[in-house]
Structures are given as C-alpha cells and as structure tokens.
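Down below are the structures I want you to see.
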Structure P
Amino acid sequence: MTTILVTHDACLSHLTPPGHPERVARLEHLLPALEGKPLTRVEAPEAAEDDLCLAHPRGYVARIRDGAPAEGLAQLDGDTFLSPGSWRAALRAAGGAIRAVEMVMAGQAANAFVAARPPGHHAETETPMGFCLFGNVAVAAKHALDRHGLARVAVVDFDVHHGNGTQDLLRNDPRTLVVSSHQMPLWPGTGEAEDRGPHGNLLNVPLAPGTASAAFRTAYEGQVFPALEAFAPELLFISAGFDAHKADPLANLMLETADFEWVTDRLCEIAARRCGGRVVSCLEGGYDLTALAQSGAAHVDALIRAGG
C-alpha cells in the first residue's frame with residue numbers, strides 16, 4: 001500500500017509576524033523536499049466544528065473562529081497569533097489529521113504524513129499557546145476512538161518541546177498512551193517523568209540539554225518502545241517535530257537527521273507488529289529550514305519503506 005501526504009495550500013495562509021519561527025517558509029521548504037517520492041498526495045479537508053469539539057469545548061472553538069481578524073494580526077499570547085487565513089488553515093490542519101485516520105483505517109493507505117500548519121501539540125483544552133490553536137493529533141485520536149470504536153491508540157511525540165497540549169487533552173482518557181520525549185528544562189516547563197497521569201497513561205521522557213544521538217536512542221530503547229509494545233495500540237500517531245535537531249535555533253538537543261529516520265523506522269516496526277502498520281504522523285515543530293526539510297524527508301522515507 002501507499003504512503004499518503006496530506007496537505008493543503010490554505011496552510012500557507014496562516015501568517016505570523018516577521019521573524020517568527022513558525023512561518024509560511026516552513027512548508028515552503030518541507031514540501032519541495034518531498035517531491036519525487038512515491039507518495040499519494042491528498043488534499044486536507046476542513047474539519048467541522050463538531051470534529052474540533054471531540055477534544056475542545058465548543059466555546060473555545062468559537063473563540064478562535066471569531067478571533068481571526070479581517071486584516072492584520074491578532075495576538076493570543078506571547079507567541080501565538082491569528083491572521084485572516086488562520087481559521088481556515090487550522091481547520092485544514094485538524095481535518096487533514098482526520099482524513100489521514102479515515103484512509104489508514106479503511107486500508108486505502110498504509111500510513112500517512114500530514115504536512116500542515118498551524119501545529120497542534122501545545123494547544124490545551126481551552127488555551128492556545130506555543131504557536132498552536134487546536135490539538136490536531138488529539139482531535140484525530142478522539143475521532144479514531146469515538147467514531148471508529150478503537151480500544152487503544154498511542155501518541156509518540158519527539159518534538160523538542162513537551163507536548164503539553166496533547167497531554168492535557170488526552171490525559172483523562174485511559175484508552176490512550178501519550179509519550180513525549182523533550183528537552184528539560186525548556187519551555188513550556190511541563191513533562192516531568194513523575195507525571196504519569198490519573199490512569200498511568202502518560203510517559204514523559206525528559207532529556208537534558210546537549211543530549212545527542214546515543215542517549216536519545218537509549219531512552220527510546222529502554223522506555224518508549226517497551227511501553228508501546230505493552231500497550232499494543234490499534235493505531236499509532238506520531239507528533240513529528242524536528243526541532244530536536246542540533247541545528248534548530250529554539251533548543252539545545254543535538255540530534256542528527258539520521259535519528260529521526262531511525263526512530264521512525266523503529267516506531268513503524270512496532271506498528272507492524274501491534275496494529276497492522278497503521279501510523280498517522282503530523283508535523284509539529286522544526287525551525288531551522290534546512291534541518292526541517294532534511295529531517296522531514298528522512299522521516300517520510302521511513303514511512304514509505306514501512307508501507308511498501
């Protein structure tokens with residue numbers, strides 16, 4: 001079966017201030033790096049507001065919808081903005097994750113990569129933050145659980161920042177396993193190893209500044225992979241942030257491009273054993289444009305191999 005690339009040009013219409021790290025250029029560098037690969041490109045549909053309400057309260061969804069300005073920018077917090085195109089872009093980002101679930105669950109694709117923005121893993125239940133408006137992965141996970149009747153889904157987030165939003169949205173759902181490896185100390189300051197959640201369904205793997213390939217791989221071999229094997233998810237989500245790369249300007253981990261390919265290969269191997277290879281990966285961070293393009297391409301290469 002094929003690997004699908006889910007994206008939409010509307011995601012280029014979410015604008016941020018000059019110099020902001022989460023910018024249109026991220027997709028403008030990543031998507032060309034995926035050209036020529038054996039991918040089936042799928043247009044991300046707009047999520048319905050009812051879809052977003054699988055994870056967020058209706059009032060919060062309305063606040064984001066109504067807060068998009070007719071012109072210029074509206075600032076939601078210190079680094080999260082709305083532009084005239086942000087609402088539609090956010091609908092495509094969440095809708096793309098849902099479409100990926102639909103196609104993978106229907107056997108129309110082996111796995112999927114959703115190249116969309118704004119990202120989602122910092123958006124909490126009623127709080128936009130960290131460049132994120134809606135919890136794209138959490139919404140798609142709830143869709144898989146509530147509408148497809150799955151018993152267990154797992155999320156693995158290897159972005160350099162803790163996936164506080166995904167954790168907030170899923171921590172009370174024992175049908176989920178939420179794994180986040182992240183630099184600590186670093187914004188947003190959450191993700192302590194001791195935080196296992198009310199159902200023991202959280203696995204936080206803090207990594208010290210300066211952590212490089214060997215220690216990263218050891219952490220995954222010793223903690224993440226065994227937890228996934230034991231949980232035996234029926235669908236695996238990846239929050240694919242590439243800002244743990246040594247070239248990234250926002251953090252201090254020292255991963256190489258090859259590490260993202262390695263971890264994706266290993267996650268896909270587990271998915272092949274536990275859930276028929278069903279993997280949905282969604283873009284999160286990554287702010288050095290060259291490292292983002294190279295690491296994203298390596299990640300997708302691993303998905304293609306797994307789906308071949």
Structure Q
Amino acid sequence: MTLTLIQMTIVIACGVGWRFVSPAGLTAEQTRPVLTTVVYYVFLPALILDVLWTANIGLESFEYTVVGVGGILSVLLITWSVVWLFKISRAKAGAILLATAFPNVTYLGLPILEQTFGSWARSVAIQLDLFAAGPLLFTVGVMVARYYGDDENENKSILSFLKTPPFLAAFVAIFLNLNHISTPDWLNGVLKQLSAAVVPLMLFSIGLALSWNAVRWKNVPYIIPVIIIKLLVMPLIIIEMVSYLSMDDQYTAATVIDMAMPSMVLGIVFCDQYKLDSSLYAMAVTVTTFCSIFTLPFWYGFL
C-alpha cells in the first residue's frame with residue numbers, strides 16, 4: 001500500500017507541478033476541465049463497459065449498494081449533528097456535509113484499489129460509485145446543496161444523472177452481462193486501450209485540482225471534523241457494516257479502503273453551482289487528500 005501511494009502521489013504531484021509551471025501558458029484551471037471532460041465522456045465509460053461487461057454482478061453488487069448507501073447516509077447524519085450543534089453557517093455547513101459524506105471512490109479509489117489489490121478491484125470501485133455513491137450524490141447530495149445553498153436551477157430533475165455517459169455505459173454493460181453476450185475481440189482491444197488511460201489522467205487531474213492557496217487558517221476549525229469523520233469514522237462504520245455481510249475478505253478490504261478515500265473533487269462543482277463555501281470545500285479536498293497518505297496505509301494494515 002505504501003509503495004502504491006508513493007507512485008500515485010508522484011503522478012498527482014505532476015498535476016500540482018503543472019499548476020505552478022503552466023506549460024504553453026495553460027493554467028490548471030484551463031487544463032483540468034478539458035482532461036476531466038474527456039475522461040468523463042470517453043475513457044471512463046470505456047472502462048465501465050470493459051469492467052462491468054464481465055464482472056460478477058449479483059449478491060456482491062447488492063452488498064456494495066448497502067454498504068455504500070449505509071455508510072454515506074450514516075456519515076451525513078453524524079456530520080449534520082456536528083454542524084447543527086456548533087451552529088455553523090449554511091454555506092459552510094453544506095460544504096462540510098458534501099466534503100465529509102462523499103469519498104473519492106473513483107478518481108482516487110479506482111487507481112489505488114487496482115494497484116493494491118489487482119485488476120479485479122476495479123469492479124469494486126466502479127460498482128460502489130455507480131450503485132451507491134453516484135446515485136446518492138446526484139439525489140441526496142443535490143438536495144443537501146439546494147437546502148444549504150442557493151439553487152438557480154430548481155426545475156432541473158435530480159435524476160438527470162441517469163442520462164450521463166458513465167451511467168449509460170453501466171446500463172449497457174449490465175444488459176450485456178446479464179444476457180451473457182461475449183465481448184468481440186476487436187472491441188475488447190479498443191476498450192482495454194481506452195481504459196488504460198483512465199488511471200493516469202484521473203490522478204493527474206486530482207493534482208490539477210489541489211491548491212495550497214485554498215488552505216486558510218480561518219477554516220481549520222471547520223476542517224478538523226471533516227478529517228476525523230471522513231478518514232477515521234467512515235472506515236469504522238464500513239468495517240462494522242461489512243461484518244454482517246457475506247463478502248470474502250479481499251472484497252471486504254477493497255470496499256473499506258475505497259470508502260476510506262478523501263473528499264471527492266467533483267464536490268467543488270456543486271459548491272460553485274449552489275453558492276456554498278467553495279474555498280472551504282477546496283481546502284477539505286486538499287487536506288484530506290494529503291492526510292490520506294497516512295490514513296490509508298493504517299487502514300490497510302489494520303484490515
């Protein structure tokens with residue numbers, strides 16, 4: 001795990017370096033949307049199609065849903081209790097809730113799981129995202145952002161995420177999987193090549209998103225509960241939940257590690273859209289990502 005994180009950190013550091021150097025005059029703010037858009041519309045759907053087409057979809061998929069949904073909702077409730085108890089302002093409360101509840105299960109979780117456990121673990125990250133974290137983010141997460149923020153698009157359906165490329169690819173892959181349709185050799189080769197680009201581009205884009213300029217001393221009191229709940233309490237909840245399920249040990253470990261990931265990068269978009277505290281959220285992403293270098297090996301060793 002430590003060696004894997006060192007390798008991942010170096011790739012992320014390349015993205016951070018781009019922020020300081022801005023090659024060809026392209027800033028991180030200009031480069032990141034292009035990279036993430038290409039990944040979201042091309043490479044990630046190809047990876048999802050490649051993995052889920054041949055994945056073992058059944059009881060374990062249901063268990064991923066139970067664990068993911070249960071863990072995220074539990075953390076949302078705990079975090080809501082904290083922001084209510086300390087009477088944190090609405091814009092900051094919304095950012096804290098999103099940063100604490102939703103882990104970076106795909107953009108960081110997928111490469112770490114693949115490098116740590118093997119290629120089979122990609123299915124764990126993808127199913128946790130598509131069957132739990134993703135649907136919750138675009139439903140409950142959006143409702144949280146709307147409640148604590150300012151929504152200018154109130155008529156937009158919260159189920160519109162079902163029409164996005166990753167979810168459409170998942171529907172197609174599951175249909176082909178359940179109907180036992182084999183992958184043509186030529187298409188399998190194409191999917192493999194496209195899938196290979198996902199991990200380095202995801203890690204590089206995380207580096208582009210991280211900025212120490214977002215770190216503010218005034219936000220430290222708000223970040224401390226995020227770190228504690230996201231990186232310490234969340235894994236404990238997941239460990240307790242999986243103890244009641246029939247997962248094999250290797251799938252249990254992969255599930256816990258994936259749910260122990262730092263705050264997702266996508267939440268910055270929600271904070272901007274719903275006028276939550278974007279700087280606080282950006283600081284949460286940066287700090288929890290840095291802290292995860294130490295907490296992830298701890299949980300891996302514990303498991």
Completion exercise
Value 2.6 of distance in nm of label points 7 Å out along Cα→Cβ at positions 65 and 257 was derived from the coordinates of, among P, Q, structure Q
Problem - Which entry (P, Q) yields the derived value 0.90 for FRET efficiency 1/(1 + (r/R0)^6) of positions 249 and 281 (r between Cβ atoms, R0 = 35 Å, to 0.05) - result: P
Exercise for the section: Determine which structure produced the value -21000 for helix-only ellipticity at 222 nm (-39500 (n - 2.57) for each DSSP H run of 4 or more, over all residues; to 500), calculated from the coordinates; the candidates are P, Q. Expected result: Q
Handout entry: Test item: P(r) over Cα pairs in 20 Å bins from 0, in percent calculated as 34, 60, 5, pick one of P, Q
Key = Q
Practice task
Work out distance in nm of label points 7 Å out along Cα→Cβ at positions 33 and 113 for each of structures P, Q, then name the structure with the largest result.
Solution key: Q
Fill in the blank from the handout: Working back from 20 (relative contact order in percent (Cα under 8 Å, 6 or more apart), computed), options P, Q, answer is structure P
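Read-outs throughout are calculated quantities, based only on the coordinates presented, and are distinct from any laboratory measurement. Everything numeric in this text was worked out from a predicted model, so none of it was measured. Cβ atoms are built from the backbone, for glycine too; each structure is taken alone.
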